[in-house]
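Readers should treat all values here as calculations from the given coordinates under stated rules, not as data from a laboratory. Keep in mind that this is a model prediction, so the values were computed, not measured. Cβ atoms are built from the backbone, for glycine too; each structure is taken alone.
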Structure I
Amino acid sequence: MNLIDIDDFDVPQLHRVLDTAAALKAGEEEPPARLAGASLGMLFERPSTRTRVSFEVGMTELGGHAVFLGKDDIQLGRGEPIKDTARALSGYVDGVMARVKTHEDMLELAEYADVPVINGLSSEAHPAQIVADLLTIREHCGFEDTTVAWVGDGNNVGASFLVGAAMVGLDVAAATPEGYEFNPDAVERAAAYDGEITVGHDPDAAVADADIVYTDVWVSMGEEEQREEKVADFAGFQLNAELLAKTDDAAVMHCLPAHRGEEITDDVMESERELIWAQAENRLHGQKGILVELL
């Protein structure tokens, strides 16, 4: 199977991935034998820190091998169609993890590959991030009677998080500026699960009952020319001390990289409320859970 978005897993599978990740992190399972001899092709059309390192180190710790494939290092950068790259890679590796510019490219890669394809980020989804997010929340406060506020852009991470959170029974109260709402498909998919999903445009209302407040950048990769416009549009959506004061000691999450001073302030990132570095570390453990499940 492929993991193009988080609900490609069913609910029992998602919990199993989280259980595997937690067990590997705790040292309750010996990881080296799990993927001995397996190889993962890692295809990157966009730059990466956490996705690249977590999957590469994860494969090593599981006894396997990862091959980095930058766009300019392979024929894809010289015009080879993705479907041709997919079929060629399928003869060499046991799985492909890809970070691509468009979701359509991810779907084409998955259609033509004969091995599992893992979405390491596309324009519409980031399931690898969501596994780490859910592992972090499970460690911090569990899933029962937990509310997470999403404040900011209704982007790929946010859309995947809405669905993943609902799958494990979390309640999500989301606030986005007008014009930056979530894809209606993501909201509809999230609504099919047990978690309660509320979407609106008021950050104060979103965080009021939150146990955790989650944000992401306002200006994503490839949107740099829109920075001035987006910063103006997102006025009032910054995760800062004033907004956090309207919560009951809510913890803070951010998927990184952060633009300190835009969507989140430096003092919040460095405060005792942050779960950001645990969340970043959990990319490694979450990715190992995914790799064990799919490979």
Structure II
Amino acid sequence: MSTHTDVTSTNPAQPPKHFLTVDDLSAAELQSVLDLAAEYKAAVENGESHGDLGGKTLAMLFEKPSTRTRVSFETGMTQLGGHAVFLGPEDTQLDRGEPVKDTARALSGYVDAIMARVFDHDDLTELAAYAEVPVVNGLTDDAHPCQTLADLLTIRELFGGFDDVTAAWVGDGNNVASSFAVGCAMVGVHLTVACPEGHGLDDEVLDAASEAGTAPTITTDPEAAVADADVVYTDVWVSMGEDDDKVDDFDGFTVDETLLAGTDAKVMHCLPAVRGQEITDETIESDRSVVWQQAENRMHAQKALLATLVG
């Protein structure tokens, strides 16, 4: 995981602060971002403007398809008084073989921050190494820290904070699970992760969670994981680019009303969902579901992050 550095401005005399993994923020910085996100959300609900990034531009690099990431960042920059430029796979010279480091340095002369949604985390790391403006991870195969910001904001709204909150992850130990595990450790949420054998969190993720606070409890039993949980979180079993043969390994890991029977747990999903696979239609449409609250919170959390890095 990334080395922690202090939040800085984009003054060329000092290196920019990047957000490649959730622990690129300190625990105090993370709480500050969540506080600001709550303020921005309240401002929207009250019809108040908050143009803290007036005149600023965000470049958005996409190798992967997106609904929530693109719209939340683009709308968020508009609400902050700034501008976002969408750059899809065929909109840059990267698709023709231009080195990532060349794109990073060129974009740094035009924009105030770069958000990248790419496959290979090493490409993101290289982008940050050569960029002279903050780089934000919009998703890689290794991590999805912006989703974790939204998840933690949602949990804080539901329970008024993080004290005595317990969460369960049920399903694949993917990029979303990895970032969520470290984020929970940073704020003190006790997490139990239930994955089939061979599909759990990587050791480096567990090490990062331990360094940030407390590593999650690991099990292969979904029922044990959700028994005392306030929040149950799941995601697709097959991420973009993966072989769907792995689905056969997840029998018994569907989040449904049978698994949740006897609990009052709220249910989270980062979307898109494969209904009937990792979660049932009945559960995602139930009163216990908070997935739409999560989805909206992507925008508010990312606005607060950008204002912190760029403002």
One of I, II was used to calculate distance in nm of label points 7 Å out along Cα→Cβ at positions 45 and 181, yielding 3.3; that structure is II
Structure responsible for 30, 17, 12, with semi-axes √(5λ) of the Cα gyration tensor in Å, for residues 69-172 alone calculated and labels I, II on offer: II
For structures I, II, which has the highest computed value of distance in nm of label points 7 Å out along Cα→Cβ at positions 37 and 229? I
Who wins on mean count of other Cβ atoms within 10 Å over residues 189-196 among I, II, i.e. which is largest? II
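Given 21.0 as the derived value for mean count of other Cβ atoms within 10 Å over residues 21-28, which of the supplied structures I, II does it correspond to?
Values: I: 16.1; II: 21.0.
It was calculated from structure II.
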Which of I, II yields 24.9 for mean count of other Cβ atoms within 10 Å over residues 117-124, as computed? I
Distance in nm of label points 7 Å out along Cα→Cβ at positions 165 and 285 gets 2.8 when computed on, of labels I, II, structure II
